[in-house]
Structure 1
Amino acid sequence: MSVINVPDASVIVVSFNTRELLRESLLTVRDSSGVTFETIVVDNASHDGSADMVTAEFPEVRLIRSNINLGFAAANNRAFEIALGRYVVLLNSDAFLRPGALRLSVEHMDANPLAGLAGARLVGRDGSWQPSARMFPSLLNNLLAMSGLAARYPKSRLLGRMDRTWANPLEPCEVDWVPGAYSIIRRSVLDRIGFFDERFFLYYEEVDLCRRVKATNSQVWYWPDIVVEHLGGESAKCIDDTKVPKPGSRTELWRMRAGLLYFRKHHGSLGAWSNMLIERCWYCLRAIRNSWSNSAERSARVADLKSGLATLKQAWGDTRGGKVSPSRPW
């Protein structure tokens, strides 16, 4: 009888048209030491040769080729089905492990049996901090973010609560959720709660997963000594040519759809409607404010905000107020 060697971790990377960054990311995984691991890449129908590059340059990687763009949740689920590790590690194709990141992740999880899921300190190329330890979305948290108060008063415990901008980023802490750019999940917890909810094509899927982890009385942790360099939004650039979703863009439509699905799932129909109303009011008020000036810049901004309102209306209709998810790919 053959014996299956169970690795410490299964590192899963979802790929969508980021070939050069994917290569760099996989090289940082390959250089990891101190733990046993396997690497699984799920290619979401890339047209830039990403999958062929993996086959040619990383023969040790288990490659899953999808003939359609499954989105983040469903693609990871394909990898979960075949992953062998005691822990599952999610790594974006535009994220790169700093030395020791994988080893420290496994060591921390082994030392903290109540931790079901954990994240790293995400930094940019220049070492700048990125939001890495966050509070769950809520009507208050979203209102503070959209109003600009969170950005204006980041050191306030109340106003900077969503991204915990008031906290020392070098202190570990238990949190609500951590970004899916890098996270480590205890396999036994994943088997107990189920995989990603595939109704989320992109955005909010990791928030939903963290809620389900915490509902089992498992903990979600942020460990700052685990450092991962993250660019962010590189796959989205292949769709909208921008890292940040803009009003009216396809990725902004996806964000709005996912937000409605999330609030309907966790806060009911009133929660979804209230969240939509808050966002609608934010767009309307900004459009009114910018319409007071006849400058070309303000006029263009008003046009963008009106486009955002139309996108929000479409998202509401597409999801029937957060009840249903449009068929994939979005």
Structure 2
Amino acid sequence: MSDRLPPLTALRAFEAAARHLSFAQAAAELNVTPAALSFQIKSLEDHLGHPVFRRLNRAVELTEAGRALAPGVTDGFAALSAAWRNTQRLSDNKTLTVTAGPAFTSKWLAPRLFEFAQAHPEIELRFSASLRLIDFDRDEVDVAIRFGLGNDEGVFSEPLIREWMTPMMTPELAAKYDTPEKLEGAPLIHDESIAFFKQPTDWPAWCRAAGISIDTTSGLRFSQADHALDTAISGAGVVLGRVSLATRALEQGRLVAPFKTGLLTQAQFRFICPAGTQTRPHVAAFKNWIFSEIQASRVFEEGRDLVAAEAG
């Protein structure tokens, strides 16, 4: 038996027919006649030496050989399609697809996109707000902004933001709770989105870093950082806010961070892209812009005591 593969057209006809379990539907998808499709499948069966379909009155079903062949052929065409699209993207320097978490997208990226669009009208930006693990080939993404401890092997990865947290509140609440000790009576907002860290970055951890002892057990609790931040912006309480997400609210004066102590997190945001693509014109333009914007926001670190979280 020869190991030589059958013609690609025969494999394509088989893949479509196996997926639809219908020669007529497969022929319509491939824009050929049912007779032409049937001929291609017959040539594949002759090449293999086994039938791959059992022909019924008004339907077809896979034989044992067909069931063995179908998954690999489907995966093969999917890989070919992905490789073709990714190769086409190498010559596309006008479309940039970026993925970032929903909170970072809404609180940091979205308010600034107009500035990038004005500076680079030649680049069409596309965004995907997602936290799932990224596969650049599968997802057809150029750049990923990810938050975490980082284990970015086989890609270009560069730290983007040094994340730290400090109490944030409206100016009206800041006038009332003007010292860390007065937070004893404040309505606290808890952001539990990073509760998985081994070294906690929560209210008790910040109080230890600030050298105060207050009861922090009560208050509103949120599983999403942007929801906790929005609640603080509404004036409902004091949040231990992440500077990366609160920068625009701090710049606009909707929130203030009156206390010197900041709690450094273990995790950080990273700029990630396939190795070697960081120098492509549209990727480099976005990289230079976002790092410039991040640098400007570091003004909020001035005069603060930033300390690493310690176990309680």
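Read-outs: derived from the displayed coordinates by stated rules, not from any lab. What you are looking at is a predicted structure, and each value in this text was computed from that prediction instead of being measured. Cβ atoms are built from the backbone, for glycine too; each structure is taken alone.
Source structure of the calculated read-out (FRET efficiency 1/(1 + (r/R0)^6) of positions 33 and 129 (r between Cβ atoms, R0 = 41 Å, to 0.05), 0.40) within 1, 2: 2. Which structure, out of 1, 2, was Rg/Rh (Cα atoms, Kirkwood Rh) calculated from, if the result is 1.19? The value was obtained from structure 2.
So mean count of other Cβ atoms within 10 Å over residues 177-184, computed for just one structure, reads 24.6; which one of 1, 2 is that? That value comes from structure 1. Among candidates 1, 2, the computation of semi-axes √(5λ) of the Cα gyration tensor in Å, for residues 65-200 alone that gave 27, 19, 15 used structure 1. Which of 1, 2 yields 1.1 for distance in nm of label points 7 Å out along Cα→Cβ at positions 73 and 137, as computed? The read-out was computed on structure 1.
When helix-only ellipticity at 222 nm (-39500 (n - 2.57) for each DSSP H run of 4 or more, over all residues; to 500) is computed across structures 1, 2, the figure -14000 traces back to 1. 17.1, 53 is what came out when Rg and Dmax of the Cα atoms in Å, for residues 145-296 alone was calculated for one structure; which of 1, 2 is it? The correct label is 2.
Once mean count of other Cβ atoms within 10 Å over residues 161-168 is computed for every structure in 1, 2, the highest value turns out to be that of 2.
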